[in-house]
Structure P
């Protein structure tokens with residue numbers, strides 16, 4: 001078995017808002033999309049809802065290279081949106097928009113999804129971050145998928161950006177996941193003994209006419225249906241570019257660490273989905289505020305302590321993959337707070353200063369829009 005390439009590619013989804021009203025636009029202007037496609041040459045596409053847009057970096061050897069690519073993509077979308085009085089916001093939910101007024105993009109794939117998912121699909125006014133890491137060997141990809149499920153709540157906790165839904169503070173740091181969980185074939189994937197077992201299960205779904213292909217498996221992590229990669233999908237879209245890069249680097253290094261252990265005839269213990277689901281819920285509900293369960297110790301541990309351990313565990317991988325600075329910056333997320341923490345702070349500070357509730361929510365949109373393009 002050859003060494004995995006561990007290339008990294010990043011997909012981000014944004015919502016488009018009107019700069020004056022701060023509301024979601026009914027759809028991206030065709031002229032804007034056309035100019036984005038011209039400038040970004042296959043790295044941008046419409047998303048399920050017409051008020052969304054998605055960008056994809058090319059595969060890169062390092063997250064530093066991916067950051068340069070992603071900064072260019074964010075900057076270009078922001079420039080073209082501004083020509084139409086719009087702004088992209090990198091947040092997993094809009095603070096006050098109503099999903100019932102949104103329309104699906106008029107493409108065959110999205111029409112089929114809308115028909116299949118019905119009301120569940122119409123609520124998908126959410127955006128995520130997907131990170132692809134190059135692993136060409138199918139058996140290795142399945143083995144690492146089985147093990148990396150343990151760390152998905154850690155990644156989610158660092159990414160949260162969806163505390164609001166339809167103008168309400170939901171009490172969750174990632175309400176996006178609550179919406180996404182309504183879809184079929186979501187969550188932490190089952191354990192598979194081999195790539196062959198995975199393919200047999202997939203083939204049964206396809207043969208029964210339930211799905212067309214593996215792209216309809218919307219798990220938190222999955223073998224990509226399009227690329228020779230393992231794709232992480234559990235995370236909210238971080239508002240700050242550098243948070244996206246830190247999370248991508250951590251996912252890349254965790255996979256490298258698991259591969260390195262495997263080469264030394266060791267492996268991470270695989271825990272049942274029931275247990276992993278508890279940490280997933282804790283991250284969805286609290287972000288990193290209340291810690292996660294260390295199942296080896298059998299108790300809740302502070303997230304800062306878990307992150308410190310993870311940074312030590314992946315140190316050889318961060319050095320080899322040239323992302324030590326990006327991994328270290330995950331500690332900055334804890335100091336500063338995720339987008340969810342900061343959105344809530346902006347909202348509460350505005351109310352405390354005498355703003356009306358609508359004006360406080362508008363202040364949150366303004367903050368997200370500014371942070372989306374900060375540091376590009």
Structure Q
């Protein structure tokens with residue numbers, strides 16, 4: 001749950017209110033107080049009315065005349081001016097409630113990311129704080145930066161931009177908690193080879209190992225459940241010059257899809273420019289089609305060497321025993337073999353699905 005971590009009273013008295021109490025108690029005028037302080041009557045009157053700022057020099061003079069430490073006067077002044085600024089800020093923020101309401105706020109509240117509030121200003125304030133910025137304008141600029149990513153998109157269902165942005169930010173926050181060494185391409189390749197040996201492990205055991213292995217190579221690996229109307233599998237992006245991020249949804253909850261997505265995103269980090277912009281559009285997704293195909297080919301070949309798969313397909317022996325034996329030879333889960341065979345059109349999408357592992361969300 002997002003916490004404000006600040007004292008936020010709904011009222012703050014100007015220091016002039018305390019000055020007025022002194023004047024009333026001692027039955028003297030603002031002009032007389034001004035004379036004792038050596039300041040103009042106009043200035044003291046405006047300070048009493050809260051129109052003029054109480055400056056440090058005036059605070060020192062009031063300290064001597066009213067015997068109240070200058071720091072107290074300045075604290076009162078600062079609290080009052082901050083209160084006024086908060087009031088003005090809230091009025092500005094409240095105007096953006098219709099904009100914020102386009103995002104899946106109810107789901108973020110349900111997940112404990114945001115707090116439920118009836119205040120329009122608080123709703124907007126929490127939202128821009130979630131994105132780590134201080135204003136609506138900065139948040140909108142941040143959106144442009146965040147969509148410079150490469151991601152696999154469903155060819156059938158379109159994602160909402162608002163859901164995508166929220167999901168990307170959730171991944172960033174999770175990635176910030178992961179300690180990573182500086183990115184090193186050779187170390188990442190070595191990590192990928194080790195990760196490939198984990199495909200037969202249960203999800204609860206393999207995910208922590210993947211996070212550790214990727215982190216040692218400078219890549220944060222996170223899984224964030226889809227939010228709102230989101231129809232994508234994963235993204236790869238650079239969150240700093242020395243730290244990359246692979247973020248997945250596990251949207252299809254099957255191991256063949258999970259593993260292909262992971263190595264597809266890893267391929268983008270290995271093969272393509274850090275400055276490239278990949279935004280899915282249409283059937284082939286948002287990335288450059290040639291780079292998407294290159295990532296697809298690299299992932300498929302890394303999981304199962306192309307020549308070995310070609311030879312297996314050519315033999316046309318796709319019974320359960322043959323698939324299991326081929327998977328054992330390749331030291332990979334048989335569900336991944338099934339996924340590749342289906343993708344290549346060697347078998348129908350209704351064949352051998354019992355060899356694929358299904359995943360479940362436990363949160």
Structure R
């Protein structure tokens with residue numbers, strides 16, 4: 001099933017890359033008069049296809065060369081996105097000026113728009129590498145005194161693999177050590193999907209032990225291959241995996257449901273009911289996607305911590321993601337009695353770009369209802 005899905009994905013993306021490349025080069029040639037660019041067209045199309053090829057190879061083999069090629073190809077896919085929109089804008093502006101009988105230098109227009117696309121791509125690379133800390137305060141009813149004013153860190157969507165590797169984990173660990181949270185939550189997509197070299201990717205998590213531990217559930221990318229491969233690698237670091245289970249930590253109920261089960265409303269409801277959560281104690285649910293929220297709310301969960309959306313990662317796909325997920329695409333929001341925080345994630349998937357979004361680690365200050373002076377406070381460092 002997985003191989004069939006990957007094959008279909010490869011075909012669809014390959015066709016999209018080829019069509020987009022042809023459209024972008026055709027637009028550039030038309031507007032600038034620079035024809036005869038067939039080698040460049042073929043070369044850039046090959047780079048786009050190589051993104052698919054290296055992605056598939058990465059499920060069975062890895063090396064420094066493969067990771068380097070993948071990174072270049074993934075970056076080109078991001079640049080191709082902005083070449084596409086530059087092309088679309090070229091034709092729109094041309095149509096408007098012709099209808100209005102206005103003068104237009106087509107070559108200058110194309111140079112300006114394609115140049116802007118290149119600048120945005122470079123900005124996206126820099127912005128994606130800039131890891132921020134987002135601080136929020138959440139009020140939980142019946143919060144035990146031991147948790148009053150204490151902080152928890154949410155780290156999600158690291159996507160460790162071809163682009164983000166051990167050095168990225170070291171960066172995350174250094175930042176967490178500086179922040180000093182009592183507890184750390186990883187809400188899925190710790191890995192990008194490749195099941196090769198998993199121990200190497202997560203080894204540096206062994207160098208960080210917050211007072212109350214680190215808790216993890218899988219995301220969809222952590223289930224691209226046999227789930228146990230990823231879980232075993234995580235378990236060897238000392239991180240505690242919540243296998244559709246709950247752990248009571250100093251009176252706070254921490255619940256974790258893996259992505260496959262959390263994505264099924266009936267399975268999620270069955271798991272939450274089987275845990276027999278104490279309604280007199282606050283509960284936090286780790287669930288990769290901000291979905292099936294009505295189920296979590298109905299079962300008495302107080303706070304759900306999710307990721308998955310990347311908030312669209314880069315423009316204009318962030319607009320699409322907000323359309324799909326609504327107000328739960330990013331940030332702290334509420335459904336009935338349930339608080340939901342959806343993180344834009346620490347890492348990236350595919351093109352290592354962020355435009356209109358940020359890479360983040362979230363620091364959550366917990367407050368009891370009767371002592372809180374503010375319901376929610378948020379900020380970014």
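Each value in this text was obtained by applying a stated rule to the coordinates, not by laboratory testing. Please read these numbers as outputs of a predicted model, since none were measured by experiment. Cβ atoms are built from the backbone, for glycine too; each structure is taken alone.
Sorting P, Q, R by percent of Cα pairs over 32 Å apart from high to low puts Q first, with the largest value. A value of 4.3 for distance in nm of label points 7 Å out along Cα→Cβ at positions 44 and 316, calculated from one of P, Q, R, originates in structure P. Taking FRET efficiency 1/(1 + (r/R0)^6) of positions 92 and 212 (r between Cβ atoms, R0 = 41 Å, to 0.05) as the criterion, the highest value among P, Q, R goes to P.
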